[in-house]
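Input: structures, listed below.
Throughout, read-outs are computed from the coordinates displayed, never taken from laboratory work. What you are looking at is a predicted structure, and each value in this text was computed from that prediction instead of being measured. Cβ atoms are built from the backbone, for glycine too; each structure is taken alone.
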Structure P
């Protein structure tokens, strides 16, 4: 098997981003293909991080991995790293509460601003999972201010939050 042919590992390639170096993409593909074995998947993710510690795609893959593995604390750490890095790359503050609709080009379909928005959505999801309803609401309100047309699909989380609040034990 060609070392860069990941299709043989998983049956189909996962899209992690644009212009990824082949070695980083290969490691991320390995992680996706080995998701059933979390230790091997994590090894591949760590190898990707060692190869390209400054790639946002690697941080996103790490926070998704930890979230779905049931480790919201570790996922949150990687989300914060992604927020700081994407803000630095995009030339805006990493403190979402200070940002406005004109702080960056939030409508661009790719780039650090879009990663920032998706990372905010991930943070809201993590806070929901931790039953931090006020924290999730605050992040979702900030996200709505930056993404009023809901290009990131955060309204699904807003609906989930409303449903959780409507449950008798949370009201």
Structure Q
């Protein structure tokens, strides 16, 4: 099983992804942690971003080769990154389950005023990425983290997960 929790900074991706990793006993991959491990903090040019996603995909592939479940947490602001991960997972016979996290600008601004572990993003970064974010219909679930409790989101993922994460469901909870 592969779940990608994606969306703009400050939308609650990491909180949900960490909880899902614990719930499913899955391995957790996070762009900010990959960036730290590879001393890429502060480097957000296209080449550095590409390298971070390449390293994440390599880590995902190792887990999938060992038949281990993976929860991936990242902005995935470009749909081609999402498609590359989907295609790579399929080479292992795995489908990816996408969860798109959203929150109002006001909620994100408030969250960004608090120091967050691993994340370097601030509200200005959020606004820049919001302009550049590629929309597509890849996500099976879309959650507004400022409208739902974490427990409700997890329950919805479990509900959909009962169908083996292979069902394409477009819902805006």
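Quick check: 0.93 is what I get for Rg/Rh (Cα atoms, Kirkwood Rh), calculated from one of P, Q. Which structure matches?
The read-out comes from structure Q.
Any idea which of P, Q comes out highest on distance in nm of label points 7 Å out along Cα→Cβ at positions 24 and 160?
P
Once relative contact order in percent (Cα under 8 Å, 6 or more apart) is calculated for all of P, Q, which comes out largest?
Going through P, Q one by one, relative contact order in percent (Cα under 8 Å, 6 or more apart) is largest in Q.
From which structure (P, Q) was mean count of other Cβ atoms within 10 Å over residues 56-63 calculated, if the value obtained is 23.6?
P
Out of P, Q, choose the structure whose coordinates give distance in nm of label points 7 Å out along Cα→Cβ at positions 16 and 72 equal to 2.7 when calculated.
This value belongs to structure P.
Please state which of the structures P, Q yields -19500 when helix-only ellipticity at 222 nm (-39500 (n - 2.57) for each DSSP H run of 4 or more, over all residues; to 500) is computed from it.
Here the read-out was taken from P.
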